[in-house]
1. Can you say which of 1, 2, 3 returns 16 when relative contact order in percent (Cα under 8 Å, 6 or more apart) is computed?
2. If you work out distance in nm of label points 7 Å out along Cα→Cβ at positions 81 and 105 for 1, 2, 3, which one comes out largest?
3. Give the label, chosen from 1, 2, 3, of the structure having the highest value of distance in nm of label points 7 Å out along Cα→Cβ at positions 233 and 265.
4. Assign the value 1.7, calculated as distance in nm of label points 7 Å out along Cα→Cβ at positions 225 and 241, to the correct structure from 1, 2, 3.
Structure 1
Amino acid sequence: MIRRHLLRTSLAGWLLLWFISGGHSNSLAGERPDTLHLIAAGDLMVGSWVKEEIRRNGYDYPFRQIQPLLKEADLVFANLEAPFGTRGTPVEKTYTFLVDTALVGVLKAGRVNLVSIANNHILDYGEEALQETMQLLKRQGIAFGGAGRNLTEARRAALLQIKGTKIALVAYSLTFPKSFWATDSSAGACFPSHTFVYRDIQKLKRENDLVIVSCHWGEELRETPKPYQVKLAHRLINAGADVVLGHHPHVVQGIEVYRGKIIAYSLGNFIFGSYSENVRDSMILSLKFAGNEFLSGKVFPLWVYNREVNFQPRLLEGNARTRFLEKLNNLSRELNSGRDVISNDGIIGIKN
């Protein structure tokens, strides 16, 4: 009887605490209190056609359909595909981007707090705009990596600590023009030379729990990675990277599970100021870690065809979602020895 009374009392007390907390206890949901939730998204460029929609509708406009997902995350990562700036001279190339500095408010509204600036547009308006971008991101508390006034700065990792987890992000660009790659005496993005890249990753892994690597690579609109991408991704994981996140093709490429780690070769577009007929679907990755332990991964398919969504990405649902996940598995199968690594509900299966 005493045992039953104690059981009823402790159960009643637990239920009372759960009720007071609003029924959102981490332990009830089976999630560890030290769980770090990373949302990884694709290319982000809030200039050109999208800027007028933002000015009319507010900084949060692009995220309104996916805000609940972003609000769950501790880190929201994307590739910042254009510099913010008020000065500089455009270089001679087909497309050059420069985004009004006020539009950094879009990143804040979307909870984007970690970005790569290693890409083929970061020097579109020269070193002046790059420096202005870095200073602006620092003032806004948005961590970044991948470019700088020289190679030493460009190699430098973004370092954060969240829920007791020490996190490092390094970002690399393997895209042309080559003149956009930083050197010892010139500004630009970090090209991952074998002379330092694996040594840098090893050092970061010794000093941090979680090492995130972003790579701007591959070929635009190509749905499969090139052999050099696969080789580099494997070597980055072998050196200590915990996840490799790819950008540049603007379309989705496959996901590989290598030694229990996730390589997303291309996440596609996220918020992007163009009306491309070739870019329609995309994805967001939801990844959870505790310290250096990977807990779970899930794919959230997106519809980003701007002639329909008007720069407001939406989660795919129903048959469209099913077709996307089937397509992603098809793209991923060859990377994973013929097996499917993504379930019907988007869960990424991890096997060493």
Structure 2
Amino acid sequence: MNVDLRSDTITIPSKAMLSAMLSAKVGDDVYGEDPSVRELEKKLAAMFGMDVAMFFPSGTMANQTAIKLHTNPGDQVICDKYSHVYNYEGGAGSFTSGVSFKLIDGERGMFDSNQLLESINPKEFYHSPLSSLVVIENTTNKGGGACWDIGEIKNIRKICKENHLGLHLDGARIWNALVKKEEKPLEYGDIFDTVSVCLSKGLGCPIGSVLLGKQEIMKKSIRIRKILGGAMRQSGYLAAAGIFALENNIKRLADDHLRAKEIGEKLINMSFVKKVQDIETNIIVFEIDKSVKKDIIINAFNKLNILFDWHSMGTNKIRIVTHINYTREKHMYLLDSLETLKI
């Protein structure tokens, strides 16, 4: 038995999804002639109440396009210190848009409106970079799948409007937040200027993210996507996977959340575990006791053919991510392994 819980990005398409991909109607999307891409974009725009939706090969490219739409070189982006756009996008904000980041020390990747207000540089003080964009990540990856409170997001929206700041949602795992909080996409579309959503994590697609926004802010998005190398040809085969996922794979995210919670309940009683972060969705982050060497823990799980994310959270933290290919059979094997493992 092999159990791979490094990320929800390692999933492969189901037979039903592959069938949808094989039967997709396609065309040259660079000419705007791929009907499946248009259908996916139209579907997502309607879900979030946005004017424009644009299909991208990756979430990083979608996020970086949003940053470029909202900023000019020399501007400053405000985000949490745990944000994906700052930590895991290769420094693209500074490379492609010439922006700097002001990092807020929030709680598990989430800050409040008061912290935001204190972080905005005064426009008249020209010695400081011009604050022009706020980025929120929901759920928070580095924060262990935590979900933002939508009431606090609305408070942040108010401050952004009063200070003429753009507001972008990095919604790589927004589907998990929507299921957990029983919220609607339209609520988020009403708050944010731009939203990126990922199809290749919890929804199980092989590739793809979509950037959504109002017509005015999205005017230059197609040019920026082209500059970044994101124009694709018969990408309808990929878009068809996204359409299938939106119609079939959202509600089942609750299964991933439940299994993550059950894993956490086992971990908390293990000798090498110091602390397990509160588990809301499909990500478990736990700290290991400093008295136990990390290599010993890694080797013990490797012998059982169980893979976790051993490195991206830091030296003493480990991440586990449940997903669509993590079956009940694999779940029971992991729980039994945790019950009997001795380190």
Structure 3
Amino acid sequence: MKQQCIKVPKKKGEPVRRMLLELGILDNSVKIDTDEIFLYLPLTREPAPGELESFPEETKLTEFDFELQEKNPVPEDLLGFSPSYEVIGDIALLEDPDLDNEKASRIADALLQTKPNIKTILKPLTPVIGEFRVREFEVVAGEPRTETIHREYGCRYKVDLARAYFTPRLSTERSRILAWIKEGDTVVDMFAGVGPYSILIAKSKKPSKVLAIDKNPDAVHYLRENIILNSVKNIKAIEGDAREEAKKFAGTADHVIMNLPHNAFEFLDSAVLLTKPGGIIHYYGITPEDDLFGSSIELIRAAAEKAGRKTEILDKKVVRSYAPHQYNICIEARIV
């Protein structure tokens, strides 16, 4: 069965596979194929303009003759439609905000029957809200809990989803950041949560230290548990406001990670204060499609100029689609 696919060298196949999954365009109805050098990843549709910009340059769009996948029953077989859900550890989050109780129960039953790795199904009752970025949930089926352990890139993250924010959808982005970190660097994660950026960096690289800051005491509780769980020693977990903590560590950071996309712009003065000459800010934002990067770059430049410093934009990319006509973006800016 010949169809469109991504051709990529084997050594870069897994990150690309994850990126295609996050975009929702990896075709699981046929078998991924390989030869001695390349991996062939089948697509459900042609990538939209810009979707492949962040892929490795060796990535090619081509065609390949795939075999149909022999598959076990999936939720679609029982339901007659494809349910929208996200898996964190052994918990499935139902993503349709308009689900009634009857439909949610049907989806939950189908997931428990076809996905043995899922033990609990949650329905969010609120969006991400409040200072600590958390949601309220209803347990639809399975074990009555909101705590789980999520595995990602060789790390384990214990989290209570009702007490601290976590999303697996940034796994590829977290891995991408590793390429920027060098041995001996000092990294400040201004909004660390339970530690998915900080712990991955500390475990995979050899930074001098990672300062992981969060204002949510529950998030910091799990951050400290996860530091022990992953046997990393070069992290300092700090409970506090990033603005106040920035004053204590001014001019020390080779890298400042600002993963608070809705509000990061409010903390740019503090990020500039943290960054040593030549250090890099990794700035995340939510922006409209008609102004993906321009306004954010100006905000970064204005914060640097206010401190008598200059900026050099090193990279800018779309991380993922966030909502209709809105995107989660990242800008790498050197502060000199």
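1. Numbers: 1: 16; 2: 26; 3: 10.
Label of the source structure: 1.
2. On the way: 1: 2.3; 2: 0.5; 3: 1.8.
Biggest value here belongs to 1.
3. Values: 1: 0.6; 2: 5.2; 3: 4.4.
Looking at the calculated values, the largest one is 2.
4. Values: 1: 0.7; 2: 1.7; 3: 2.8.
Of the structures listed, the value fits 2.
Every number in this text was worked out from the coordinates using simple rules, so none of it is lab data. Only a predicted model underlies this, so the values are computations on that prediction, with no experimental measurement involved. Cβ atoms are built from the backbone, for glycine too; each structure is taken alone.
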